[in-house]
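In what follows, structures are represented as structure tokens.
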Structure P
Amino acid sequence: MENILVIGSSGFLGSALILTLKQAGYNNVRGFDLTAHPDASVDTILGDICDSAQVSRACAGMDTVFQTATLVDWGMRSRARLYAVNVQGNRNVIEACQAQGVRRLIYTSSIDVVFDGSSIRNGDEQLPYPPHHLDDYGDTKTIAEQDVLRANHPNGLQTCALRSTGIYGPGDKYRFPGILDAVRQGNTFSLGHGNSLFNHIYITNLVHAHLRAAQALEPASALSGQAYFIIDHPPLNFYKFFAPYLQALGYPPLSRRIPLPIAYALALFMETLARLGIGSQRPLLTRYVVLSTCKDFYFTSAKAKRDFGYEPIISAEQAFQETLNGLKKSPA
């Protein structure tokens, strides 16, 4: 990899990926995003993934492209914007890579591509795409992943997709801030019986998986045109995962529990109001939130280990301490 482009370079994953590439000695690394990389020394091309001409110019001269840009939105009236960014924007990236002679494209996908609300235990890549998703985000990520994998060509662009679980770590602007904001507002409840399991992944381990995949992605390699689940440590209950952080930060525990049937009924009611244009288009509860936390939803990375040697490089204990330190430094 001589010339590398990270699309979505100011995001949580993209930003960390660029810094790791530079620390690893990759000197010709470029970012592409709506805003500049937090490190002013990083060469960033400002542009919009929805603008095909801008994407094409950014891909010129590159041999490796990491496509981390995505719109994360579980709102009830967001389909047009989700489709524009996650589907058409991603197609702009694929077409630019093909036109500019890029050798490899690594796409950051999501575990949501296989989730329809049914329990998944130790899921692997044999799981099919469901006929229906719970929201437009899962639907658009599925279309984008399929587009990337179909674009793989034995004598041209090599592609693969890495299906991320819930990302956390220092610099996280969504997962932990959302939980902490809810607790500060007095929403100290959890959903379900408390025994369902879910995967999170530490940012450094996910970045490591992207680098390992890119280094191994060559014509006729095992990765060509393949998707991979990327996890690191054993799954925990979604709410129990956050409990040690809340305790260490001095917040009250999530002491109130809403049973699955009641939570699901509330989510369905809130979704219906949002679709009718009543109140916020992003309801407090959605069917996805309820079912992804109340049912088993965890995977194995055995295929990634077999095909490109991925194993986590940061332990659960180190990930906890580094994340906690980052939270203590963040403004409340």
Structure Q
Amino acid sequence: MKKYVSLIATIIIITICLFSCLFFFRPERFNPAQSNPNGAQSDQLTKNNHYPVTIQNYNYAKEPINITFEKAPEKVLAVYQNSIEILLALGLEDKILVAAGLDHPVKPEFKGAFEKIDYLDRAPDKETVIMMQPDFILSWYSFFGEKTMGEVNYWHENGVNTFMMRNSGATANRTLENEYEDILDIGKIFDVEEKAQKLVDDMKAEINKAIAYATAEKSNQRVLIIDYLGQNIRVYGKTTLAGDMAIKIGANLITPEGNSIGAEDIITYNPDVLFIIYMDANNTGVAKDRVSSIIDDPKYASLSVVETGRVYPVMLGEVYCSGVRTYDGIVTFAKGLYPELYK
């Protein structure tokens, strides 16, 4: 009988111990957030609730379309300078499957991250992209044709989302606001909105600094922005990104309508400041040559900018579908207009 009593007592003690252990070692006792709806579990739920995300972009017919992302893309094909650099600036290099089509090396601060990704010198054709199996294609308008990487509608029908940079030709006017929206949309797609907002805020802060200075100085400088296209001289008007940048920081564009002009027109306009766009960023001599084409040419000797030395080179990549280099373009124009502000 004593044996049975002892056995029953032992069983009761073991049972009590088991229940005590189960209670004591519950995970939430050590991680209160698991039992607290306002803790980490709630934070994770909030983060997961970021998706689905819908943004408005464009197809090859330049029609606005809505594109929905159920989650952050994992295998991105990024084609062209600003596509690649925006992703790198947002710390998304691990999301890049393949990058292609740089005009010039990435910005120095992105070099380390860029070296970790696969890169092609030229944009791949449609068949090659199909073999890559990306889940997201980020590029310019011109690369989304049927004869290049394939039409936007084709990729959407096959479960691949796309993003066309607005200032690459998707919209009629090229504006600073388009650059802001591109960066903010990409931040939203990848759930890194704070980083994207910081990039845009830095650009806006530089504009506000320039405008504040121009207002205080009552500046109304007459500005001409040109580029050499063979024998022709192109003027950047208000519908170009370069023109919009200059206007936004207080410049008075002499030819807001743009178009082409001749050497005699430059002499007639006689701007206070002259900016010359150049493309080849790999050749440091190109920028100097552009400036010399005005400063050292006898026919321009009467220009006030020749006397004052206010002829400035501007890299095309900073003022044409420029992405994160938009900041550099703003600073380049502001330094030319208000050099005292940057001393």
Rank structures P, Q by relative contact order in percent (Cα under 8 Å, 6 or more apart) and report only the one at the top, that is, the highest. P
Which of P, Q leads on distance in nm of label points 7 Å out along Cα→Cβ at positions 127 and 231, largest value: Q
Mean projected area of the Cα convex hull in nm² from the coordinates reads 26.7; which among P, Q: Q
Comparing distance in nm of label points 7 Å out along Cα→Cβ at positions 295 and 319 across structures P, Q, the largest value goes to P
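All of the numbers you see were taken from the coordinates with simple rules; none came from a lab. Predicted, not measured: the structure shown is a model, and the values here were computed from it. Cβ atoms are built from the backbone, for glycine too; each structure is taken alone.
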